[in-house]
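Taken together, the values in this text are just the output of simple stated rules run on the coordinates, not laboratory data. Everything quoted here is computed from the prediction, not taken from an experiment. Cβ atoms are built from the backbone, for glycine too; each structure is taken alone.
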Structure 1
């Protein structure tokens, strides 16, 4: 089946929705420590575990959504699921800031948990389908460019949150900032329904094609690397946003800094990270096109690992030294984000792309659960830098795996040349 021609406004809608989706997801996570500390009065002693638990609960539920909705998008199309997902996310965005009034003093945290679950289920239906739609719109010749453009807009969304939107609580308050997420989701639902279009062939599978996906993973080492990269590295953006914000907010009391100002400072630092990620994406695209997907994964994971482990040397997050490791792992983030997705799209049948990306995202969700949950305990019991060192070791493991695959492919080429 020959795909219908993609119009410029349809690509632009995909790019804009990618940014809006990341604005919603990032702002929800970024405002969470400030809301829990200043509105729900969560103490420093339990801050790491509670913030991590909120994230982990939402990720666990997402695991039950990713594969099924990926398969459903292969059967019904991506656009309906994207639009519905934004609407569900908007409902959660309305409930979250009202949790103290809905739940009262005793049940506010429980209501907030429910709101975060609803928001996560909504966005869990959206961003995997946006990635699948980017794959649908691309071919072998332009895939790196189109998916890099999509990633650029996602990084722009993250940067916008921390550099601009996280300054809003200082001026308009936490509640107004949280209500902004609902408005963003409602606008995005309308944009998706109005401008996006489905172009992928529909699958005839009557259930999730587990056997076919397993055969793909079993027979293709590159797909295994892509899935392993998702497991170890998809948590990085969530991880950094959550634990850097926590570190600044709860260290503020020790250095006599107002917490809203501390959150703004953390936002600027994470905004710097997003800016570096965003600006490095065109360079990563050229690197991928010239040297390859696996080489990009190896280099990206190495830079990220070094940056995260260097954070172990930081004591005061308000010191200028923290900028160095942030620049290092920021430079590696785009490679870790783009190359595994391109590799997955390369090796997934077009009619099963949603299902294969669903499994890819489930593994990423498992990685978030593992690294965020362990990171929460490390934050509380070892110290704020410990979660970053831990995730840096995970990234280094993927670097070694990518190098092993490159060497194995090199040996196979030499054997083929020798036989020829």
Structure 2
């Protein structure tokens, strides 16, 4: 096995995590005790926003009027693709009822949660696509109340109009001018709307991701969708310039957004290392500064001897986004296991998925791709089971239940089977105890 780091990251996803956790803990305690007033104070302190928190219909209407029709058409295009994909996901989930044995009826129901909190980042960039990804998917799943939250700024006089249009088009019932930890807390505690979220979804910076993690249990969450991660896996057929552009394009998300390359080609590895600074330098400011820091601190190039070793590296990192720029795409599709979303071939790229191609871009980070997929229609739906049985079926089930309960030392459980046997079949004798082994 030969694995060489042509470039090794100076920082990891855990860098600064203790400081982040301490900050979020303090903020959540303040928000829980201080309520809506503390939300307003944080909004003014962090974003310079002192206006209304709940966005009115007139504000939405005015924002939509200001948007060029071409922008609205593009957002409509993305909304249609994402909604269509979510509908296919929803239709792939099935309710059923079946009879396991004579008289024992079991089944499952698919029940949407009542309230979804959708967080849409909006600080550095206007993430209209994120509004579509979360709100449209919740709408397709059949959620009753969708509450959306995003940062508002004094300079924009609120939330960016493209985000507002995307929120409105996608079906948000309430929109809050509240970003960051205070936005997440507003969703969790039902501030300003009276609707506490059953689940909170959406990407965000490390503070947003940490707030979701801390609130998990009190509310459901989609994934720990922290700073964006992207990995390209490539062989010698890959175009180094395309690879570098794809890495730089994802690094612009922020200074703490890791980008990685795993390749079997020394030529590709060295060429990408050489041209990355040039590609990043061509980006406009704010993107350039973010990408420079991300590549400097979090960027990696890993040279492997075989494609099997590249798969091992990819599965170890479990990246949020994984692009394959290599020959024999079916082999890679069947071999890779740990990722948030997979992009096969040079013709596709993460940006297509980020904006409009259909599959959701709210995906697991920090290695969570080892055990979780991304946001989908099923995240908003509870799979609830039920059962009913005839007395004839109870005749078969109850004695077994009583014996297993006694094997486990749970006499109260056993009693509930015993009393039914005595009531339903008073003239029969049952073995309700079995033989307990001495341990």
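Some notes on this structure:
- Between structures 1, 2, the greatest calculated value of distance in nm of label points 7 Å out along Cα→Cβ at positions 18 and 330 is seen in 2.
- Looking across 1, 2, the calculation of P(r) over Cα pairs in 20 Å bins from 0, in percent that yields 28, 59, 13, 1 traces back to 1.
- Sorting 1, 2 by FRET efficiency 1/(1 + (r/R0)^6) of positions 82 and 266 (r between Cβ atoms, R0 = 30 Å, to 0.05) from high to low puts 1 first, with the largest value.
- If helix-only ellipticity at 222 nm (-39500 (n - 2.57) for each DSSP H run of 4 or more, over all residues; to 500) is computed and equals -29000, the structure in 1, 2: 1
- When FRET efficiency 1/(1 + (r/R0)^6) of positions 194 and 218 (r between Cβ atoms, R0 = 25 Å, to 0.05) is calculated for each of 1, 2, the greatest value falls to 2.
- Label whose coordinates, when distance in nm of label points 7 Å out along Cα→Cβ at positions 34 and 306 is calculated, return 5.8 (choices 1, 2): 2
- Label whose coordinates, when distance in nm of label points 7 Å out along Cα→Cβ at positions 50 and 322 is calculated, return 5.1 (choices 1, 2): 2
- Structure with the greatest value (metric relative contact order in percent (Cα under 8 Å, 6 or more apart), set 1, 2): 1
- Computed 0.95 for FRET efficiency 1/(1 + (r/R0)^6) of positions 250 and 338 (r between Cβ atoms, R0 = 30 Å, to 0.05) - originating structure among 1, 2: 2
- At a computed 3.2 (distance in nm of label points 7 Å out along Cα→Cβ at positions 242 and 370), which of 1, 2: 2
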